[in-house]
Structure P
Amino acid sequence: MTKINHIYIIDDDPITVFGIRKMIDSVVQFDVITTHGNGKLAIEGIKNLQKENQKLPEVIFLDLNMPIMDGWQFLEEFISLPIKTKIQINIVTSSIDGIDKRKWELYNSKTHHNVTFNHKPVGKKEIIEIIKSS
């Protein structure tokens with residue numbers, strides 16, 4: 001079983017967060033899962049980890065449509081941070097809009113991080129593939 005130190009789930013839907021956590025529990029060993037209901041709280045958490053010289057999350061599950069700071073705004077700020085390690089960022093969305101897919105391709109090309117695009121609901125098979133990619 002794969003071992004991950006820190007996983008972030010950024011989603012304002014508690015049912016989605018619960019589902020992702022349950023699937024992660026069944027396929028991955030981990031030390032910490034941190035959840036945030038919007039991108040602003042998540043980016044502040046990452047900045048605090050950096051300031052305290054703590055390990056950043058290795059895997060991030062990111063919803064696009066959230067209040068306060070959405071997934072795209074989070075991603076824009078995240079990729080501008082001075083992070084040398086490669087982080088697996090998994091967009092998890094119910095959006096079927098082609099514009100979102102093109103934006104994902106743009107962000108993926110602008111960063112050294114690995115950004116994937118997944119549709120909700122994310123199943124166990126997708127979780128396994130996401131974790132393998134990290």
Structure Q
Amino acid sequence: MSEEIEGFEIRYNWMKFMYAYIIIGAGSLGVGFLLAPNITLNLLGLPPQEPIWAGVGYSVLVALGLLSILGLRAPLRFSPVLLLSFTYKVIWFLAIFIPLLIMGQLPSYAWLQGLVFATYIAGHLVAIPFRYLLAKGQ
């Protein structure tokens with residue numbers, strides 16, 4: 001379902017899909033990392049991680065998942081959650097993935113994360129009402 005608000009197209013179904021995708025992906029992964037970090041790391045083939053800073057990242061994943069539950073009820077009101085999810089993934093590609101790839105130091109397990117992040121970025125580009133969010137006078 002698409003709706004026009006103040007001349008801006010809002011794709012509510014896409015927004016809800018992306019909230020659900022965040023709940024399933026980021027939320028469940030974050031919970032797995034917080035409750036059973038070693039098992040989750042082993043299942044994903046990831047190396048051990050420093051617990052304090054990794055825990056911050058895992059907590060953010062859970063927070064995104066929880067806020068996305070609210071986004072299912074009020075998609076436009078919680079659209080900054082989608083914007084945050086989109087932004088950190090783009091930054092990760094630009095600051096981490098691409099430089100490591102260019103230097104030939106990209107670990108093999110990063111390819112799956114890159115692929116998953118690319119699907120999120122593509123979905124966010126369709127779902128996020130950028131023109132509405134960035135319009136003056138809002």
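So mean count of other Cβ atoms within 10 Å over residues 23-30, computed for just one structure, reads 18.1; which one of P, Q is that?
Q
When helix-only ellipticity at 222 nm (-39500 (n - 2.57) for each DSSP H run of 4 or more, over all residues; to 500) is calculated, the result is -20500; to which of the structures P, Q does this value belong? Walk me through the numbers before you get to the answer.
Values: P: -13500; Q: -20500.
Answer for the origin of the read-out: Q.
Assuming 20.9 is mean count of other Cβ atoms within 10 Å over residues 7-14 as calculated from a single structure, say which of P, Q it is.
Value 20.9 for mean count of other Cβ atoms within 10 Å over residues 7-14 corresponds to P out of P, Q.
Out of P, Q, which has the highest value for relative contact order in percent (Cα under 8 Å, 6 or more apart)?
Once relative contact order in percent (Cα under 8 Å, 6 or more apart) is worked out for each structure, Q has the highest.
For distance in nm of label points 7 Å out along Cα→Cβ at positions 47 and 71, find whichever of P, Q sits highest and give me its label.
Numbers: P: 2.3; Q: 3.1.
Biggest value here belongs to Q.
Thinking of P, Q, which structure, once P(r) over Cα pairs in 10 Å bins from 0, in percent, for residues 15-54 alone is computed, gives back 24, 43, 31, 2?
P
Looking at Kirkwood radius over Cα pairs in Å, point out which structure of P, Q has the largest value.
Q
No lab work stands behind these numbers, since they all come straight from the coordinates. If you're wondering where the values come from, they're calculated on a predicted model, not measured in any experiment. Cβ atoms are built from the backbone, for glycine too; each structure is taken alone.
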